[in-house]
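*Asks:* Take a look at these structures.
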Structure I
Amino acid sequence: MDGISMVGLTGELRKDEPMSRHTSWRTGGAARWYYTPAGVSDLGEFLRRVPQDTEIVWCGLGSNMLVRDGGFDGVMIST
């Protein structure tokens, strides 16, 4: 996945986002993509644009999450 078109989306998409910023342990490598949707319809449209073979993880508040130092080659979605 080289990129995701953000045309018409109002959420925030970050590339190579350090997951240490989003976990309570403050550890972990970068997620290839990190998306914070603006709302339910924005999230639905974003998910339609993500290639089907892309791994998706819902990260919530990050309190029960460990991300390996090597990072995650997929999409993390902040809920």
Structure II
Amino acid sequence: MHAPLSSVSRLSFSGDGTVEGYASLFGEIDQARDMMMPGAFTQTLKARGLRRIPMLFQHDPAEPVGVWLELYEDFRGL
């Protein structure tokens, strides 16, 4: 079965280096062929809090690239 990939998260970038957008969209197949559903991040966000989730380049813990100013789930994704 062929499943189309979602367009990558629709990010926007500002001149001060701020990135805004969705890291994961609910109900859409991503590049790793995963599909996240609503509530997938709720427990992790509650347990770890904003400060304990690093922003990494290509998921590499050796390459932190920034800090989260906001991180939450809404009806569309994370």
Structure III
Amino acid sequence: MFADAGVGELRRAAASQLVLDDRHIVVSAEWVASRDGAAPLALKSTFLLRREDGQLRIVVYLNHNDLHAVLADPTAATGS
């Protein structure tokens, strides 16, 4: 989906975390990706992580952008 829309390498631009209890953490992240012939793509997402058996697992993933709309419109989600 991303490659078909001309989106290149995705890199994390920022991240923060909030520890809720001994098992749960909320992580917010901002991502930036290059695009062929368009401004860089800026995306935001939030994860709810749970510690189970010594590992963190993603329980909930929330994308703050409508990916289909962003990928269809080269001017969308430019971070401006």
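*Asks:* Taking Rg and Dmax of the Cα atoms in Å from the coordinates of each of I, II, III, which one would give 14.8, 45? Write down the numbers at each step before the final one.
*Replies:* Details: I: 12.1, 34; II: 13.5, 43; III: 14.8, 45.
Answer by label: III.
*Asks:* One of I, II, III was used to compute FRET efficiency 1/(1 + (r/R0)^6) of positions 25 and 41 (r between Cβ atoms, R0 = 25 Å, to 0.05), and the result was 0.15. Which label is that? Could the numbers behind the result be given before it?
*Replies:* Numbers: I: 0.15; II: 1.00; III: 0.45.
Working through the options, I get structure I.
No lab work stands behind these numbers, since they all come straight from the coordinates. This one's a predicted model, so the numbers in the text were calculated from it and none came from an experiment. Cβ atoms are built from the backbone, for glycine too; each structure is taken alone.
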